[in-house]
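Below, each structure is written out as structure tokens.
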Structure P
Amino acid sequence: MENKYNLTREQNIFIAKRNIVDYIWKSANLEGISVTYPETQVIFDKGIVNGLKVDEVIAINNLKYAWQFILEEENASYNFNTICEIHKLVCDKLVLDNDLGRIRTTSVNIGGTNWKPQFPIESQIKEELEELLNQNNKTKTEIAIEIMLWLMRRQMFIDGNKRVAMLFANKIMIDNGCGIITIANELQEDFFTKLIKYYETNDMKELKLWIYNNCIDGINLN
């Protein structure tokens, strides 16, 4: 699985900033927030949108702050602490303070399936993450996609797992000039169908290839 794009970090950040509202809009829709692109732009620009719930506006603003973090914090490591920091930004004011940036201690249900994720254990999470990061035979693109899907299935937190997973994966992508992972609205039904299958089987091959073929944004500058 080759890198689709070979950009500098600065070039990748430029592309991300140019399209950041679009990425936030798609992420919000992925979480079931029925916000339009113009509404997302207004919220991003600190304007007021009537008709949205307070939590929905907060969720969009939180995505903005989380994106700013992965674009600006170049020295943030690809580790457990950074994942937890992203969760704090994504779920601020949306979950109890005691749950921010902390692995869950209660069970969670996954919509569309009877499968239940195991309880996360910090030492196991760290060990599994280290193994995924140190696959020297794979490109950064493939590693980023695998880590994103692993985090989604791991369900480390009480809420916000898909958002955290995609943002953490995009930090890896952007830092290494590999483009941006983003799931278009018209592909989200297909994504969820394949995600449920992955949850139930723990076989990510089909979904990983689908993400690679359909969900990586970037520009060839050569």
Structure Q
Amino acid sequence: MPASACRLYLVTPPRVELPAFADALSAAVDADDVACLQIRLKDVDDDEIRRISQVLVPIAQARDVAVLMNDRPDLAAETGCDGVHIGQDDATYAEARRAVGANGIVGVTCHNSRHLAVEAGEAGADYVAFGAFFPTGTKIAKTAADPSILEWWSDIATLPCVAIGGITVENCPALVRAGADFLAVVGGVWNHAEGPAAAVRAFNRAIAEAADA
């Protein structure tokens, strides 16, 4: 994921029901620009993650959307993902890199910590993720982040940064203007009143307008 204009980074809901979600994902990634899909499934066993990934990975990759597995470098490699996203309590960066290889993507959660971000960048991460910027119902956020951390990072680093946490079409412009390279969105897309495709189009319009402001 090279540094570029801000782009949309989709994250699956914690629970995915097939085939309905496959149809929703297809509609979303066909609607407008999407950079990445993170498969983030909670409270399901490994076989279920494999089963769902077998369906979702080809849908995304066929549209040139990179696919990352949350937390599990081993399953990322096994299921053909393009990389892995790890938190501070998950596998180490070294373990993740060994699993996905030199050409795989490794992203690292850094919460609201400048120290963790610098540490991840020096280790070789492909991006750092900051958050949560807004209240979120997807998970209990360990930290609250301010857009100023995005401004700071974009001033000192060329490594891309991802903003996450309660991001919606309405509140995302501040993060775009602060320097986010990617907006990681869960409910803001999948729970959008007009559906995921409309949400992706709306996010891309909001991103473009904020970038031009």
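Annotations for the structure displayed:
- Of the structures P, Q, the one that 21.0 was derived from, the read-out being mean count of other Cβ atoms within 10 Å over residues 76-83: Q
- Label whose coordinates, when relative contact order in percent (Cα under 8 Å, 6 or more apart) is calculated, return 22 (choices P, Q): Q
- Calculated for structures P, Q, mean count of other Cβ atoms within 10 Å over residues 44-51 is largest in Q.
- Origin of the value -12000, where helix-only ellipticity at 222 nm (-39500 (n - 2.57) for each DSSP H run of 4 or more, over all residues; to 500) was derived from one of P, Q: Q
No value in this document is a laboratory result; all are computed from the given coordinates. Since the structure is predicted, the reported quantities are computational estimates derived from the model, not experimental observations. Cβ atoms are built from the backbone, for glycine too; each structure is taken alone.
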